[in-house]
1. Work out the source of -1000 here, i.e. which of 1, 2, 3 gives that when helix-only ellipticity at 222 nm (-39500 (n - 2.57) for each DSSP H run of 4 or more, over all residues; to 500) is computed.
2. Output the label of whichever structure in 1, 2, 3 has the greatest value of mean projected area of the Cα convex hull in nm².
Structure 1
Amino acid sequence: MHKEVITYTDYNGVERTEAFYFNMNEAELIEMQYGTAGGLDQTIKKIISTKDEGALINIFKKLVLDAYGEKSNDGRRFIKEVDGRRLADEFKQTPAYPILFMKLATNDEAASKFVNEIVPSSVAKEIEKQPKLAEVLTDV
């Protein structure tokens, strides 16, 4: 799980500092892998080889938004949807979202840390063997 503390000015001009949480479980990662024609890993390789920066940014955006959620008070659940609405859609509407997105899109170290922390430790070990998302982004 990744915790990102972001300070931003809301739409009423009030400065706020909030913690935002991001996490993907094994099932979500498998769905992402196999829910992408040809597999997510092959899609990313193709995007890199064709230098399609827009497509790579879209994948990165999907990863950030799919990982967003809120921890339950008892720590037993990571909630991504409430009453049929996706919490990521609400997060995307805050001034915090572009701050985080630009940080991850322009800072290889921050992007690498983000990706490594949102995945389960068992999956992170496998990711360590692969090129970092941040490296992939800078190769385009």
Structure 2
Amino acid sequence: MNKKLRIACIMLYITSIGVIIFGLVYLSSSKIMPYHERYLGITHEELPPKVAWLFLYMLKGAGGMALSIGVTLFMMVRRYFSKGDKFISIIILIMMLIALVPLLFITISIGLYTPWWLVSIIIILVVTAIYLYENCEK
């Protein structure tokens, strides 16, 4: 494996681990995130019970999807990307941008106190990894 491909793989492994951690945090949370409370202007405990449960279910749904995307990305890098598969880079790019670009707009819309910067870093990692992959000898 050449140096550019190795660096691209490492970048995507870091991305997958970050997305998995995000998913696990959301799945294991017993209340909405502090930045959600700040946006709403009230704490989780002050929400009407059905609204609190709805937000919590949506949080867990987003966590499950993030966990799924992170694990899938890890497996795709391990099985195909690291071996120089011809089409995997476009598949990874599309999968990640479909998930991350709307997430970036959502986090920025909620407020700059959200982890929008983390989403931006993940997008930069993915795009840079794909660029390196496409410009290396496989």
Structure 3
Amino acid sequence: MKNSGQNYNVTAIGDISARGRVTLHDALGLTGSEISINELPPGASVPFVHAHKRNEEVYIVVQGRGRFYVDGEEFAIAEGSVVRVAPSGARCLAADPHTPLRYICIQTETGSLVQFTENDGVILDSKPTWLQQPGA
């Protein structure tokens, strides 16, 4: 499934377990971030430690358990864990030996966020069908 309009793009990632990693930059036409959906099989690890020049990363664990490594420290992660790593942080992660580890990684330039939802969001008069129902 891929759909686009003037102000949106929609894509489907399909079966992530067969590919291990899907990047959404091109599929969604992202201009302010890179987002990837990742899955490590049980016992697998990212095969290298890496850092970035300018981009921080946020890892959101959506399924499974594993271990995270940052700057020589190791700690457990599990579904619901969220980890932010500064660009210079040396990072790596691994899945638990018994379960796959599925996570979302969001990469953005450090210091580039200049506003938050409460300062940027604008409530509009248009409504989707579910908000046009009585009592909505």
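Throughout, read-outs are computed from the coordinates displayed, never taken from laboratory work. Model, not experiment: these values are computed from the prediction.
1. The read-out comes from structure 3.
2. 3
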